[in-house]
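In structure tokens below, several structures.
Each reported figure results from applying straightforward, stated rules to the coordinates on display, with no laboratory input. Bear in mind the structure is a predicted one, so any value in this text is a computation, not a measurement.
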Structure P
Amino acid sequence: MKLLGKLKVFFSTIKNQIAFYPTIITIIGCVFAFLMIYMESLGISKYLRENIPMLVVDNVETARSLLSVFIGGLISLMVFSFSMVMVLLNQASNNFSPRILPGLISNRRHQLVLGFYLATLLYCIFILVSIEPTADEDKIPGFAVLISIILTTLCLAAFISFIHSISQSIQINHILENIYSTSKKRLTELLNNQKEYEEDFPDTSEWNDYNSHRSGYFQNIATDTLLDIAEEHNTKFKILVARGNFILEGVPLFSSEKELDEEMVEKILDSFLFSKGELIENNYILAFKQITEITVKAMSPGINDPGTALNAIDYLTELLALRMKKEDRSMYFRNDKPHIYQVSISFSELLYNVMASIRLYCKHDIIILQKLLIMLKYLQYQPCVNESYKNAILKEVETLTHDARNNLSNERDLQTFENYLSGFGNEK
């Protein structure tokens, strides 16, 4: 069970690597090539040549020429496709934010297409090598060559799909939609789990703290493994750091209700997954960082794209409204009893971090200030699980008002801002 939990966490991490699906598909292509060579040794081409002759190639030179052309063409296609991916990543990094690159790299459609190219290329190479220069007609792998023609044709179709996908992936609306959808899915999962508990977690001030044995971004945790340990030793755990934070070696990582021996501490530490990057699938907070950085980058003098900033704020508004339904804590249960308390970033801190970055670069722009005020006004009337969230919103309104009054020099702009501000009623 513990091994299964670790494998699940490990798989959720590596599947977002750009080489994951191409590697799997390439292995399948190699296995299929050897399977076809084996079937050729059983005489499948001879059988088809006698019954359906139009399905097989019966000339050695024709077969070798076709496969050689396919191999050269597929290599050129792969080089061009990989070049387009690199151009996409470079443009996205320069125009939007380097932080969105992991999401673009993990695009499953691109991985599948590149993997299909590799699998077809290796298939053609193996079939070409298997052709004997002086083979008689019965030993020509005609059916395997026919399969290579079909696979190469499918590669051309996949290339057209790849071009369409690349052209969409670089569009900011598509990028924002992907970030929003992934974060919303993760937040919804947390909200569904939140409904399961009402019992408060015990006081942890006197618990035993244990330090991290390595550094890196705290990405995920094998929850089932940790729950098994907690239940087996009749203890509870508190994770002292929020997911997505960079953890230094030697800093407190978790605390336990009961004192643990060194062997057990090592088992628990092995349940924590660290990485050198961040993924929205494991940490929804990253979505707020990415969208905020896109907003700030769009308002920089080098880009100067307020339209993108306005779109990004719309997505931030929806995500913040959803976040208001979540408690500033996360707990994991076994048999309806809380065993693990996970520290998380509070709504107040999250909202401040978002607003602080945007205010710094957009406090001179009346259009962005209006949009931010509309966002805060909308959030003020959204349902929330804690009234302190509303106080945090009012504090951000006060801070935004202060910056606007100090940076808007045009009387008409200032009056427009004051008109929008009047809807809150309590601001000064």
Structure Q
Amino acid sequence: MVTSYERMTPQTEQSICNWLAETLKEAADEDVLLAFQRLMVEGKGISDPEVSEAIEAIALSKEKSAQRDFLRILDQVCHQIITVWLVDGKPSLISQLIDEIGKIGDSKEQIYAKLPRRLHQLWKLYIQDVYYQRLLKLQIVVTRQSTSTDSQASLAQLLDRYPFLYESSLLAEDATVEYLEIIQKTKRRAQRDYEFKLSKYLTFQIRKASLRQNPDPQKSIEPVVNPSLLKSRDLGSALQTFVSNSRHGGENPWDSACSFQAQIHSGLTFVDFKELLYKYLITDLDPTSQAQTSFKAKLKEYLRGVIPENHPKPLDELSQVRTYTQLLNFLVIDSAERPNHMVLINLVSNIGSTATVSLILKIILICPKAQTSLNHRLAILFNHYYASSQEDVAWLIKLLENWHIASTIHFGKIDTSLLKQILAKKSKRKTNKLV
């Protein structure tokens, strides 16, 4: 039996998890919640004395590491319950559990018994920790809170709209493989749902355009809701940019990326590569805009300072990937510790969200490996403004919506072939008028 924290072992921690696994397997959902509360709030009420003594030993220990260990074990227990309920498709129970945890930590009740009082103190610490913040984010995802259209609601309520933020927002470094797989599955499901809605909306718009050109009073089209938070006109502009990039009559994003890649060869020096990269990135920027000229100067200066010691060396893959990653630091945000993102704010202000995302997309198309890094930086940005009202961060929402559209078009399974044909015909007609 465990009589002191000093004798706690991984096996003892495992005994807590084993007890909970058995309880989850055998007891009704309400009984699971009751057993969880009795053990983790009252420190009693279960038949396994080893588990009760383990909780008591770690909760009452005076060692500095004990408090952190208890919060970790508490989080592990919470996620063990949540994992089972995610698999079973019980989002309402997960939400109920997270609500109960918040109530326990916020309780002002006077508690005199030593162990329950100490457990209550630890719960208060838990709801102030990143552990609980992750649970609140999970609650938003599983309950799909973004259906609210209240502009005064926090940005946090939109998290479920953006599957590319899930892993960075919901996963701890020590997440179990099972929980990781569930979050990834949840991410894939949310992305498929968005792709279906966007595809349906595209089909509706194409059919509507066709009916305008060939009116038929016998035909009617059932309206389809815009799946984004962009205005219909802004969504149309985003689709045109990410599919055809015909704003300046140039290549579409994919062809432009392929053209750039074709210029990269083994004999190229690193400094020459960066010059080619700079020209590739600024292709669609307006040469007459003073603000964009200023950005180009900053971009050139930044690229010059990326791994300068490699300038005369032959280009290698590692240097390329490091360059792309550091560019994302520059264009989006560096880190949670250094959350400076003035370059991004200035870009959005000067060229708009769609053009800014188009610039970022250029990097991801030539280095798909950097997409994980980008998603992580977008999650840092999201967390930075987490508590802000949606009205106050409308620019960020537009940016996230544009990236969701761009990444869905280029990395999802949505079919845009018909839209490409229509946009190509439009572009050809415009060209013919100029000739």
Label whose coordinates, when Cα Rg over 2.2 N^0.38 Å, for residues 262-301 alone is calculated, return 1.34 (choices P, Q)
Q
Comparing structures P, Q by percent of Cα pairs over 25 Å apart, for residues 150-357 alone, which one has the largest value?
Q
Taking 28.6, 94 as the value of Rg and Dmax of the Cα atoms in Å derived from one of the structures shown (P, Q), identify that structure.
P
Here semi-axes √(5λ) of the Cα gyration tensor in Å, for residues 86-157 alone was calculated and came to 28, 15, 10; which of the structures P, Q was it taken from?
Q
